[in-house]
Structure 1
Amino acid sequence: MKKVLLKDIARHVGVSTALVSYVLNGQAEEKQVSKENAARILAAAEELNYRPNQIAKSLKTQKTHTIGLIVADINYRFSSGITSAIEAEAKKKNFTVIFGCSNESAEKFDELVTVLVNRQVDGLIMVPTENSEPAIHRLQRSEIPFVLVDRNFPNLLANSILIDNYKAAYDSTSYLIKQGHTRIAFINYQTTMFHLNERKRGYIDALSDNGIEPVEQLIKLIKSTSFKPDVDKAINYLVGHEHKCDAIFFATDRLAITGLQEINRQKVKVPEDVSVFSFDEAEAFDLFYCPISHARQPLEKMGKLAVNALLDLIHKNKIINQIYLESDFVYGKSCRE
């Protein structure tokens, strides 16, 4: 079968080869090609079964039209949601996404960065892990375009699409206080990650601003190396009669799901015995006997902004921009009224 060329499509539609090139390279709007002509060219390309020569295209443009994406843990709803949003937006811009998961390992993160750079991706969108700063600094020195999503490091100036974690945690805690709770526990990871420590800061400040003294014994920090035993131990302490709290605010959905399993095992009723609020959303929340109230991140918006911020960098717009988005809130039936 004869290979279909740009000139074949141009001849079929009755336009110039340059016009066909603009449309098929995703530059129709930039080059002010009419919507009618763009539609005719795309229809002709499909009708003639046109397949671009990606190798030749890359050699000519010095671009591969690929984006490397590194997430931290594919088991999180956040990871699957942000991946879908990034892929959808990248597709609109004629980019393909190459995906990798670091499993919260700085070593694996470093390996993935190296692999994706060697694959000559045009840029990277990354959810960094704890201790991943050296790999990010290396990208900066190499002037490889990248955007951080969800997490950042306060001393590292980089393009980032982030949630205002402090405000979301502050507002979540304030909501529990308005519901009449005064002994609000907080379960978080033991970590140096800035976004999680901002959630802790928001929780503490909300208590203080409402005249409630933060109680150290009600703040439980979980080690990732002993995750489930630590969560179970924290729940046992917090729902025990001697130290009983009246609400628990979980810093992540994974902490919440594991905590709810132990709450169930202890036959503690939500919200009759203890109210529950979570940062982040999980599909399992709707399957619990009372839907869990939670702060929800705007994943679709984050993904769209991340892709467009990266494309700005790829096109040599080197402005450093850190965009903070607000969470919205889903109120289930897990908090006492």
Structure 2
Amino acid sequence: MDSVKSMLAQFFPPAPTFTDKDVPKQPGRVFIVTGGNKGVGFELVKALYPTGATVYMASRSQERAETAITKITSADPSLASNLKFLHLDLGDLATIKASVAAFTAQESRLDIIWNNAGIGAGPVGAKTEQNIEALIGVNCIGPLLFTQLLFPQLREAAKSAPRGSVRVVWTSSFLAESYSPNGGVDFKLLEQGGGKNPLVDYAASKAGNWFLATETAKRVGDEGIIGVVQNPGNLQTEIYDGQSKLLMLFVNRILYPPIFGAYTGLYAAFSPDITMEKQGAYIIPWGQIHTLPRKDIYDAIEQGQAERFWQWCEDQWKPYI
């Protein structure tokens, strides 16, 4: 019964109560949105732009990012210097340290990072540059390395920012609860380089993001930094490219414009509902705290599987740093 309630809450959420209009001005603050040149990430950057913060659009393609930046800044060129491109290729671990160096050459602090970028279920056997299964590599290992290398800047921001206002927002999906293996992540499949069902592998990577959020909260929470995870919602984005027509006949009926996903991300990052006591919270559309998480995934986190997954991800990227 709880699973049905959870599905209904995420597939048919109430109207958003926290939007871009509820975000106060953010002068002097620094944000990163990964995958900010399209979809939810683009809408999120667009919403952040008028706040006066310095916003980095982290993207693999400079050309696509600059096109997106021009679309956003054309509405008000006076703030254009606040919106910047940051090269980031999560599928190539050997390049991520340089991306962080490019950021830290310009900024000493980081107030919020939205780990928004990711890939959807693709062909079986797809690999990253380091020959890691692509879904777990791009959706989990790359973002964890990027985030860990930015911990010093997050800590620096937390020294002077209001407690709990410095945040790391991870991105999961309803599929983590509907398609992932028992316990969220199957470590045997990880060692084998993934399974034979890309949808299950994708769901496991999104459960992995859930794990990483709870571990972020545990590892840096006592320094005033909040780690949360969000399901942005069922949205009209490229994440569904390549899926079967039969699946999309159903899915298209429950998809919302990407701006709604941005509302979820804004709530996760700015809502006063998310206090230090809500560390590790799971945010569901369009800004609600999840109260009915899948029990076996919750139990796996409590039993140390999130910590185990974090360590496994670290072991994958260590040879390339």
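Key figures
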read-out	value
For semi-axes √(5λ) of the Cα gyration tensor in Å, for residues 165-212 alone computed as 19, 10, 8, the structure of 1, 2 it came from	1
Given 3.2 for distance in nm of label points 7 Å out along Cα→Cβ at positions 5 and 269, calculated: source structure among 1, 2	2
Which of 1, 2 yields 17 [relative contact order in percent (Cα under 8 Å, 6 or more apart), calculated]	1
Origin of the value 17.4, where mean count of other Cβ atoms within 10 Å over residues 181-188 was derived from one of 1, 2	2
Source structure (of 1, 2) for Kirkwood radius over Cα pairs in Å, computed value 19.4	2
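Taken together, the values in this text are just the output of simple stated rules run on the coordinates, not laboratory data. Owing to the predicted nature of the structure, the values given are computational and were not obtained by experimental measurement. Cβ atoms are built from the backbone, for glycine too; each structure is taken alone.
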